[in-house]
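What follows is a group of structures, each given as structure tokens.
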Structure 1
Amino acid sequence: MKLLEYDLDKPTVTRVPSPGICIYCMEETEGLTDEHVIPFALAANTLILEKSCCEACQRIITSYEQDVLRHQLGIFRIQVDAPSRTRKRDRPTHADIEFIEVDATGRKLRDLPTKSIPIKDLPLIFALWQSPPPKILDEQVQVPSKAWSFIEEEGAMRLCREVAEETGAVNVGMRAADVRKHNYLRSLAKTAHAVAVAHYGVDAFEPYLRDIILKNSDDLELYVGDVPGQSPFEEHPAHTMQISIGGVEGGPAEGALVVRIQLYPTLKSPEHMIVVGMPNKNLDPEADGEDERP
């Protein structure tokens, strides 16, 4: 399994030549645009597939990818100074944080006032989606399908105590980020497909994800999920994203091409696995003498 690890403090730029068609609809069309294989908002210009996405597909992808990047990860991206095309002086300075009163078991009792809080005063907030393994793998691993979040506990407790004092509530919880499951899983599918095309070529495998990427199918969990406890990565505090690409060994999907993605691994975030397709040829350069794409 080939590991691809990125440190945005030391950005590099890799440009892959155009395949001559849109990598999502597979149509030859004029007006193809450069595709950021990993979204610019997460990895700047780290990996660009030149002239590889048509305008129609780009509109579809933007509809859900921007929801993830601006809403689900928006506060976090500002907190960690992630890449952005918006000038710093024009970026949001405050975030609306919802508070609720809960009982001793964490069950919601009532809504409390939403507060506008300076982002610089917020604890680090990072929200993703955690899923069972992709169904196509037929893995017997029990993983709940739910929103996953990391939040700095000390800062969160401070804000909750302040709201408790203001409202008289006994137990206060905070909600800082929405995770729309379908948009997030679809974004993972898009990135994984683009990574596979950039490294092996558009004709190297029969793709599984095109209908999901173009919103023609909602069967996301057939191909997109997590496989905990099997990370191929070694923890490195500088890496803001880790990606690996390789094959499935054993099971009903044996031989299928998979991409694994973990965002900000030092936060112990979910390790996503996306089954992107079935190879049309041997993709191991050591086995057949062929070179992988950069």
Structure 2
Amino acid sequence: MTSLLIVGAGSVGALFGSALARQGAQVSVVCRSDYDVVSREGYDIVSPLLGNHRFYPHAVFKEVAECKTPPDYLVLTVKVLEGVDRAALIRPAVGPKTVIVLIENGVDIEAEIAAAFPENEILSGLALVGVGRSAPGMVNHQSLGQLNLGRYPNGNSAAAERLAALFNGGGIGCKLTENVVSARWQKAVWNATFNPISITGGALDTAIMLGTAESTAFIQRAMEEVCAVAAAAGYPMPPKLIEQLIGATRAIPPYYSSMAQDYKNGRPMEIEAILGNTVRAARKHGVSTPILETLYALTKMIERKMS
């Protein structure tokens, strides 16, 4: 039986973990804010994709160190935030053969984990899903439900194929890629624009952000800047990507980005991982990004006001 430990089992971790458990995997979770509810009652999941169901993890831990047997896969779904040492967080549960899976936002987020665990295989995953928590242990899945997964820094592996098969069997479409860094930049074209824009006017949903010709044109220009940075870093984006991303966003019900949800709930936001790293890459490669630079400055002001 394949064993998995999901560290930071919020809405994404709970939804994806429930899909893996359906395939017979032994799925344990580490959660803090929801610990009392989840340890008693599991997760109550409302999902148009997987159906409404309750997910009872194999074990529920409050701290990673409570997991005494290293899992086959350690899935890290915590937010990538300043001051959070992700390597130290997971170290107590990483064994010699544990495959570390990062299902997190941002670009250039794998290097510190790879440096801390040079002997362990690392898989990097990008979730395409609209999901959130309405209360402790209650997960509301609104739309999508896919995962792009690849071995870091590139290539494929048997471990990646096994995990992808579990996800696909459980109802989460998992696509393997041999160039996961490029896939991360592709997601950044949406993430590094819609996320910061969503908090500059309070909490804006996708329908409001695409509500006028002017706002849509602004988003397109910001996306073009991300594409220029990606190309300069060696990862040129598909020519129709911007058009496809905007079309796909219009096609699904309006929703709040992850950053907007954090803003609404007064939680720390992944500004550095999503936008800051993109801006720093632009500076490194000499790419002019006036819109992204402006959004970065504005979001840092908003962050400071919230702290």
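Looking at structures 1, 2, which one was Cα Rg over 2.2 N^0.38 Å calculated from, given that it came out as 1.07?
Values: 1: 1.07; 2: 0.96.
The value was obtained from structure 1.
For relative contact order in percent (Cα under 8 Å, 6 or more apart), which of 1, 2 scores largest? Walk me through the intermediate numbers first.
Values: 1: 20; 2: 16.
Across 1, 2, relative contact order in percent (Cα under 8 Å, 6 or more apart) peaks for 1.
Comparing structures 1, 2 by mean count of other Cβ atoms within 10 Å over residues 142-149, which one has the largest value? Display every interim value, and only then the final one.
On the way: 1: 13.4; 2: 19.0.
Top value of mean count of other Cβ atoms within 10 Å over residues 142-149 goes to structure 2.
Given a value of -6500 for helix-only ellipticity at 222 nm (-39500 (n - 2.57) for each DSSP H run of 4 or more, over all residues; to 500), calculated from one of 1, 2, which structure does it belong to?
Values: 1: -6500; 2: -13000.
Structure 1 accounts for this read-out.
Computed from the coordinates by the stated procedures, all read-outs in this text should not be read as laboratory data. Every value quoted in this text rests on a predicted model; they were computed, and no experiment measured them. Cβ atoms are built from the backbone, for glycine too; each structure is taken alone.
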